[in-house]
Structure I
C-alpha cells in the first residue's frame, strides 16, 4: 500500500507550471510555482511545520502546549494542521480585513480565532501583533512561533523551496518573483538561488501601501502580502528590484489566472503574477521567469471572486456600466461566429453537435439560411432544456429543432448599455440577442459581459 502517516508528510515538492496563456503578451513563458498544492493550501505549510519542529527541538513547545500566532490565515492553517497531528491547542490572531472563509477554516480545525482592527499602528495594543503578544504572556505554556522574527521561516525556504525551483528549472532560472510579507519566502529562496547562480534576479512584488517598495504606507485590501514594518525574517539585500502593484491589478490578475489557466489563486498570487509579467515584458523569449503563487483562491470567494464585492470596491470597471453593447460584442469577436444558430428543420442531434462544437449553451433558431432581420428569429435552443427532454425521452434526439425549440432569446439593441442589459438576464435567460437596428448582430451571455468587465485595462 502506498500511504503516508499524515498530510504533513506531503508538504513541499509542489509543481512548476507553464503559464502559456497568461504569458501571451510577453516574450518568455512565465513558470508558476503553485504552492496551493501543499496539503494545507498554501506556501505557509512549509514554515508552519518548520517552526513547530524547531520549537520542539529547542524545548519551547511541550506536549499539551498552546500555539499563539498573528496570521493572515495561511500560516495559521499550516500551524493548525501540524497542531492537530501533535496535540497542540491553537489561538490565532487575525486583522479584520481577512476573508470570512479563512476565519471559518481555522475554526474548523478547532483553533480559536481573535479578530483585531487593521487600521492601527503595529505598536497599538489593539493591533494583531500586540494582541498575540499579550495572549502569549497570559496563556500558560503558550508559544508564539512569530513568523516575522523566526529564522526557521526563511531557513525552510532555503532548504526546500529554493532547491526545488533550481532542480525543476535545471538551473536555468533567470528571474524569481515573489510577494513579500514576512519576507521569509523571498529571502530563503533568493539566498539559495544566488548561491547557485549569482546573476539570478530576485524581484519583490509589493502591494501599493506596503513599506518595502517605498512610497507612503497606507491600508490596502490584498491579504497576506506586504507590511507596515520591517520583519526580521526579511533580508532586503537579497532583492534586486521591487514592483509595486495596486489592489485592482492584484485582484484582476488573480481572476485572469483562474479564467485563462485554471489556476485559482488569491490576491497575493495576483500581485506576484502581475509583477512577473511586468518584468517578463523586458526580457527575451529564452528567459526563464519563475513566479511563486502562494495560496488558493478558494479562501477569497466572498471577496475577489465575488462580483458584488469587486464592484463595491471599484475593481470591476465602472465604465462598463454605461458601455454600449456594440463595444462588448466587438471585444468578443474572433472567438466565435457572430451568431451560432440552427434552423427549424434540423435535428436535435445536430443541434447538440453544434452546441458542443462551439462550446455554447444556447443559440437562436432562425427560419431561413440568411439572417436578414430580427423577425427571422423564431425560437431558441438551450442546453438545459435539451437535457431535460433527451433524458426523459431519448427519441427526442431524432426530432426536429422545431419540435423542441423554446421562445426566442430576449432581444436588446447594440446601443443599449451594459447596465440596461443586466435586467434582461435572469434565472431563466442567461443570454440575449443583440440587434443593430433590425439586424441581429450577435449573442451575449452573462460570461461574455463579465469577461469584458474584468479584463485588465
Structure II
C-alpha cells in the first residue's frame, strides 16, 4: 500500500475527494453506452434518457432496458409470492439461520429508535403527530452478486416504523433474483419484489408503471446510475441519500494489532475497485507492519483483482504526528465508517464528530456492522457524514405539527404575531389574528 507522511500530504492524496459522476468513464462502459443508445452520452445524459423512458413508457421500458443493459429477458417484472417463500427453504440452512439472527438484532436496534407522537392537551395545545410513510421502495444491488444483508438493513427499519407496503427492486441475473435476496425479503416481511435494476428501477418506483407501484420514498445503495436517478427523481419522491463508493478509515496507535488492521483494510477493499480503505496512524512502525500484513493476507482471497484495484487507486496509509491530528483529518474527511484501534477508544470516539458509524476497539469490526450488529449498514458516503446520518427508522416517519392553542394562549401570543405580520406587510395575516382576539371574552386574554 502507498504510505504518505504528514497531514498535509494525506489531505492532498488519500483524503482528496472527487464526485463520481465527474470521473472519466471506463472504456468498456463507454462502449456499452454507445451500443445501447447509438451515440456517446455522459452518465447524466444516460440517466435522463432512462428515467424519461420509464416515466412515459412504463413496463415496456423496463423490459427493454433489462434486455439491452443487463442482458436479461424477463418473462415478468414481479417475483411471485410463492417464489419468495420457497427461497427461504431452499437457501443453505446456515445462511437462513444467520439472516434470521441478523434480522432479530436489526429489528431490536431500530425498535429503540422510534420517536413517539406527543400533544399537550392543556392550555398549550401544541404537539407532533409522528406517522409512517405509506409505501417505500428499497433498491438492493444484484445481478452478478447478491446482497441479502441490504434487504434486511433497509426493509426492517421501514417495517419497525410501521410502513404499510415495503417494495424491493433488485436486478435479475440469468436465473432470476438471487435466492438469498428473496429469502431475506421473506424474513424482512417485504410485500413485493421486482426483478429490475439500475436507473430504470428507481424511475419505476418513483413514477409507478403498470406493474410497479409508485412509492413515497426510494432508499438503498447502488452504482452511480442508481444514485444519479435517485437525485433526479427527488421531489417526485423522497430519497434517503446519495451514496458513492464505500469507505473506511482506521485510526490506530502503536498499540494496535497490525494483522487486525490489515484484515479490516482488505475487508473494505474487496467491496469494489472504487472502495477506499485508509489507515491513519501516529506510528511509522505500525504503518510498515500493516503494509506487510496486507501483502501476506491478500494471498488466497477470492477477490484479489478487486482488492488490488482499490488498494492502487483509492486506499493507503498516512503517518501523522499524533492521534488528535488523525481525528482532525477524519472530521474534515467525514468517512462512512471510522474504526478506532487506539488506547481510550471511547474517549476518542466522542471527539470524532463526522462519521456515519464509529467502531470502537479490536473486537468491534466494521464487517460485523455490515451484517449482524444492528444499526443499518446504509451510511452516508462521500463526505456527507458532515450533515447526513445512517438509515434509521426515522427515515420512514413523517412529522405533522399540531397547533390547537386555546383562547388564553392566543390572547398572550396573538398580539405579537399580528405585530410581526404587519411589519412584513401581510395585513390579512394580522387581521385573521385580530378578529379572533376581539372575540376572546374579558379576563381570558
Structure III
C-alpha cells in the first residue's frame, strides 16, 4: 500500500519534498563576504557595481519584507525546484517529478544552494528560461526571456550560458526560414544581454572599476611568472603610479606573491605587493587606474604566450586538473568567516544539527570521491556533444554549460566550485535526457 502511494504521488507532493530538503539544508541562507556587501549596500541605498546592483535590489526587498537574506534564499530554492521540474518535464516527460527530486538532492547540485549569492539564483532562472523558451505559447516564451534577463543581470558572465539557449531554441513563430530564425534569435540574445547590462548601469551610484584592482593585477603577475627575469630598469617605468609597494627586485617580489589559485595574495594577505582598494565604495583614483591599464597592456601585450600560460593555469585550477588539491569551496562549511559582521547586521550565524551533519557527509564525498570535480563534468559535456547532434534541446544545454565554463579561462580570478555549477547541472541534465530517450527507444 505504501509503495503504491509513493509511486502514485502527485508531482506537487514530490516537488514539495525536494523544496523542503533545500529549505532544511540551507535556511535561512548562509551569507558570504560579497553577499554581506549586497545587504549593507541595500540598507544604505548606495549601490556600487562591485557586484550586480540588481541583486542588491533583491536584498533591499528581502530586508524590507522578511528581514536580511531570507526572501532571496526562498526565491533561489523555489526558482531552482520549479526550473528543474519544468526543464525535465520538457526533456523527459515521464516521471519528471521523481527525476527532479533526485536531481535536486544530488550532492554536487545541492551544496551551492545553501548559500545566498547570485550563483545560486542564476541556475534557477536559466532553467525556468530554458523550459519557457520551448513552450508553444508566445507569452510564455516572453517570460522565458525575462528570466534570462534576470540571470544575466545578476551574473555578468551568464551571457555565455544564455547564448546557446536563445540562439538554438528561441523562435518567434514556426515556419520561419532558418536564416531569419537564427538572425532573430541572435538579435534577441543581444537585446536581452545589453538590456541586463544597461539595467545594472542605471542602478549604479558608484563605479568601482574592480578590474584594475583584481584581474588586471592578477594577469600582470601571472604573465611575469612565466617570463625570464626582467630587470628593474625596464619594469620600474612600467609600474610607475600603479600602487606597487616595492622599489627593487620588482620581478621577483611580484612573482613571489603570485598564486594561480587566487589574486588576493597580491593585494590583501599580509604584506600585499599592491596598494589598491577592493572593498568599500571608493574606487582607485583615475591616475592609478590609467597606470594599471597601461602596465597590463605593456606586460600582457609583450608576452602573450606567458599570459595564455597563466590563464591556462588558472583555468586548470577551476577544473581541478592540478591533481594536488580538491575543488575550492565545493561544500561550504558552517563557520562564518566574519561573525562580527553577521551579528552587527542581524544575520543568523548558527547552523542546525541537520545542516551540520549534511555538510559533513557532503564534505566526505568531496574529499574522497570525484563527484565534485568540474573536469569530470567538462569531459562529460564534450563526450556527449556528438550524441546530442540530433537533440537540439540537449545540444543547447551542453553548449550552454561549456560556453559559461570557457569564460573562466579569461575571467576567473579564483577557482570556486560555484563558477562551474551551471556546467555541472548541464552535464547531469544532458546525461539524464540522452539515457532516458535511448532507453525509451
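Readers should treat all values here as calculations from the given coordinates under stated rules, not as data from a laboratory. These figures come from a predicted structure and were not determined experimentally. Cβ atoms are built from the backbone, for glycine too; each structure is taken alone.
Structure data summary
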| item | result |
| --- | --- |
| For 0.05 (FRET efficiency 1/(1 + (r/R0)^6) of positions 92 and 212 (r between Cβ atoms, R0 = 30 Å, to 0.05), calculated) the corresponding structure among I, II, III | III |
| Value -10000, calculated as helix-only ellipticity at 222 nm (-39500 (n - 2.57) for each DSSP H run of 4 or more, over all residues; to 500), assigned to which of I, II, III | I |
| When mean count of other Cβ atoms within 10 Å over residues 68-75 is computed for each of I, II, III, the largest belongs to | I |
| Source structure (of I, II, III) for semi-axes √(5λ) of the Cα gyration tensor in Å, computed value 38, 26, 22 | III |
